[in-house]
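Some structures are shown below for you to check.
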Structure 1
């Protein structure tokens, strides 16, 4: 028995040496089995080349016996072998053993007799073979010489069949024929058939060539005319096209590498037919090369006083971010180059991240380019596509530089936290090189395939949350937090920026409309719920549009319209939001917590209750895993400190169920900062003590009752102030964040800094 290596749609003739790449498992197993035995295999063609699941009925009955002379395993579950084929093998029976096909074969006799007929047939075969290969333009003298010397008709037939490239089932028919003379006759017949096909193709080509001869003649004359005009230094319209491209290349100020590449591609273009597809690809490539700002720069004029004036004029508040930006610009001015990490502006929507980038560009005299990274998941968006792909283009970095028309613009990479990755690559990894000043001077776009210097580009990034930014990318940044605005800051921004802007953009003026501070305050409190001012601007624009409609309708009869808190609902409709008020009275099992959301800070009433049961804890309100763990930690703390907390004598944890609910139920909630609020509500529910309605709290709880620091304190404090809370409980370690709170807000609140849960309960629970 001999192992079978299945060949999908391929025939290998005897007396040849050939390499094979065995990919399919059935072939790999057979090869390894043979290597462990006598290294003999049967190369057997299968009837259906596309079939992977084989049976003994799926093979032809005649194959080639071969010996494995060399093998290599690359480590990818495949085997590469070199085989030396010997004789035909006729299959008598096929068996399957451990997924290996084994064949019982016989070796047929291939004897022949020398005769005139055989000699004549042999000469005819050699002649036809030479003619056929010549017409196919595949004739090799050494191959034909070997064929002429071969006397055995069977061997000659196999040799010709191996090189002739017969299609379909013809190779298998030749292999199936055991008789040497008949096999050679079959080869001669197939060669004559191929000759007829090749000759027919040649005649068709001649007819086609003849039919378009006139067109080709005109094209040829036109090309000759262009060549003559080129020698004379003139083109069809008085200018030489290639000379113009060459001039653009020389004036582009490219690097030596890019210049060499451009000249090489220009030479290729000159040798091509104008209508060829490759010609269009090269033209597009050269257009990109000459359009890039290789040496164009804007005059960088960094004046700290001017920059400070521009930032203050364009943005109200944001003192700490503006101070850090001015420090960054001061260092740039002194060292004459971009130094230090990339600035990343992080904050909720509408706080002015993008507009800050525009102001920096204005202050430094740089052109501004914005590149949105939201939803980008393909590395080619950053690095471009290789020119081997149809319709390939450079990446967004190169696109932005071309649009900027300068080598040193301010490049704003917006929404960096919204990137993702898939099978097409990780764009965040591609940005690592772009943002590194130590290596981005040799940035290589896949489309351009030449280095481009990005070291003079000033990159600034924006994000809504730094938690979603990949760690390696975050390591290259310096995060500048932009917290939400207070009501007072929003009012000032509306007065100085939003109202005048919307009055002008809607074709109005101060004589036609008057939007007073009371109406703006009403919009802030009752029509928006955000940390920024984008929604506020939309509502002001809505008021202006309604007034613009009246002005367009009434014309000169129109009178000045005043918008105030009393008539704002006529323009914007009923109130969309109602400010959360503290509980009307002290409640049992209800504690007020401070939370941080995507739109800024807010307060939430956390409810807890107990009932007869088996000690189960139920959590509702779409709580995340961390928040659920905080609730479990709070319950564990209460159980461990039941005596100190003075729970009722008859209170038994194993006979009580506990239910914690955090409104609003449709809004997902996450984070550990509600830990002390949950614990307070649960203690209140178990002891019957009332929770003070004028107290709000935030902080993480541990099993020992320690209170750990939290983030987003400023936004939470602002939310408490907006909702008329007078007392706030915060972790002791967060006291360092209090200076960031505006003075007008701090003066109206009383802060209680705590280290453990005992202090929290003493402050929050009303002692009866």
Structure 2
């Protein structure tokens, strides 16, 4: 409709200029005077200047035509007409109106403020049909980006006095255009189901009213293409291509079928790897080990990029600032090998003039600047800029991060333009939890990942159940004093009311800590802990619990460390790798106890069968050894379902009874000073539509809990016994969090163990 209006106006104007020109003589003539009529806002002198006509100059019909176009192209006038009387020229104009107000009707999904941001028409600006048409297109495109393909925008123009108009955009937002199905053509190595897990876009399922990633958005499709390309090329498919992506509307016109037409190509491994140097003072042999790339590995673009980055970092540390690493790739099709040659060359002597940051309205500049390993005046390294961009993206504070490098004031300097788009970082959660051991409980949690725009994390939570309450507060500063040093503290208070026992407990803990990296995938945490525990209100309990209650409040003070090495890849590559955690707490810095509490956790993970089957094996162990004082039930280890499935908390390990049998009134779970658990698990698809988010699993656990520093004749299982459990799981990935249902069978247990056949954990966010 708008286009028809524009065509009509242009035709109308053309008729007028032709009619006006018919009064002009075809021959050239000299202009003595120029007058202007019809103008209100724009001065006559300005209009004459627009025409480029000069007094006392000879003009032709071509000159007048050019003058007409000059005035009309200002987009200030509806029509322009020339009239000539002898040597006098009259310019008659009809001005476009000015915009008085802009308003929207019918919009509920997108705010007025957001709609105004895409408009070129503004109050007090000149109104033109062409700008109006472009603004309508911009509004429709904005709605498309929100998944509303069928949105319509109609303008309503209200004429006012003094040649002013009000512009009203009448909006029909339409329904969300959902993705009914995502399919692939040309994939042989991976199933449609596996590839759909790669994409950010999802198929519409029965939770379509909650999930927002099942809408068709062009920007998201472009991002999905990148994700899919990275997925294949990180797995050796060097020649992978996406021919096209089509989106066809369903017959019901309520959804789209999206299809990716791809070419996988063959899978390559790494062949010969060479490092050469074109710089006389640098020996390539001295840096070959820094590549960390081995012959026979599956080719991965990520591996190559990391190798180049690591090599350039090593060169900079040894004083070679302006050395670049060029990569040459040679494909051996017959053997499906890719030979890599890394060449050290001299780069331009270019320095960073400055770093400009835009888009951070809430986040302080320093939060972003500290992610750069370069500052103003340092040598420029393009790989470092890419790495800084990735580090900023990994903060989780921004929905979009991009950088651009442009020439600075001199040929030897560059300016880095960093643009970010902030995302909400605070959340208030209300939830519910259930387990067969604790029953039904409530959760209130507030968290802020960008406190005061400083990149700091702060959280507070309250978890209450029938028999227990837990209050937690934590604060974390990821960049304390230097870029790689994090610090923070945790404070917690827990109170239980005869939870799986016949006594009450309370504990208060304060724990400040420092975290710093000690390798590419390793970090070390140092902490100080101050814990006060108390046992009260005993019921029918044995002598050991009575003795521990009699000790009253006990304070423990300790220094500790936790070393973590995590080689699992969480981006595009297969989630294969390992996790190792070793920690110790050294008690005795004041308080009532002195000793060492040690823990170990190790796990390996592998995806196989075209990444449809995920296998996990893990081992956990712990030991509490006291030189001063004695342990209490609140100090010792217990094996709940998080460590050993198939048994209730306090269900295995040493127990005190009123006799050698625990079918009496006294049946106290005492915990143990040592434990060891080994877990094996397999997760696999169930063959259901993946938009349901359901998968299955099987597991096998074997574990033992033993050892007490104080015992008596009525204590059983103190020396330990290996228990075993098998089971099946249902995993449900929902927008409100992951859920897990465990169905277990304790196949090896002791007579008085408390087993558990079902366990469910649910946390709902609104």
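Looking across 1, 2, the calculation of FRET efficiency 1/(1 + (r/R0)^6) of positions 61 and 149 (r between Cβ atoms, R0 = 35 Å, to 0.05) that yields 0.10 traces back to 2. Look at FRET efficiency 1/(1 + (r/R0)^6) of positions 181 and 749 (r between Cβ atoms, R0 = 41 Å, to 0.05) for each of 1, 2: the largest one is in 2.
Which one of 1, 2 has helix-only ellipticity at 222 nm (-39500 (n - 2.57) for each DSSP H run of 4 or more, over all residues; to 500), as calculated from the coordinates, equal to -13000? This figure was derived from 1. Among candidates 1, 2, the computation of semi-axes √(5λ) of the Cα gyration tensor in Å that gave 78, 45, 23 used structure 1. Supply the structure label, taken from 1, 2, corresponding to Kirkwood radius over Cα pairs in Å, for residues 157-196 alone with the calculated value 9.9. This figure was derived from 1. When mean count of other Cβ atoms within 10 Å over residues 141-148 is computed for each of 1, 2, the one that comes out at 18.2 is 2.
If you work out distance in nm of label points 7 Å out along Cα→Cβ at positions 365 and 733 for 1, 2, which one comes out largest? Write out the running numbers ahead of the final one.
Numbers: 1: 4.8; 2: 4.0.
Structure 1 comes out on top.
No value in this document is a laboratory result; all are computed from the given coordinates. Small disclaimer: the values here were computed from a predicted structure and weren't measured. Cβ atoms are built from the backbone, for glycine too; each structure is taken alone.
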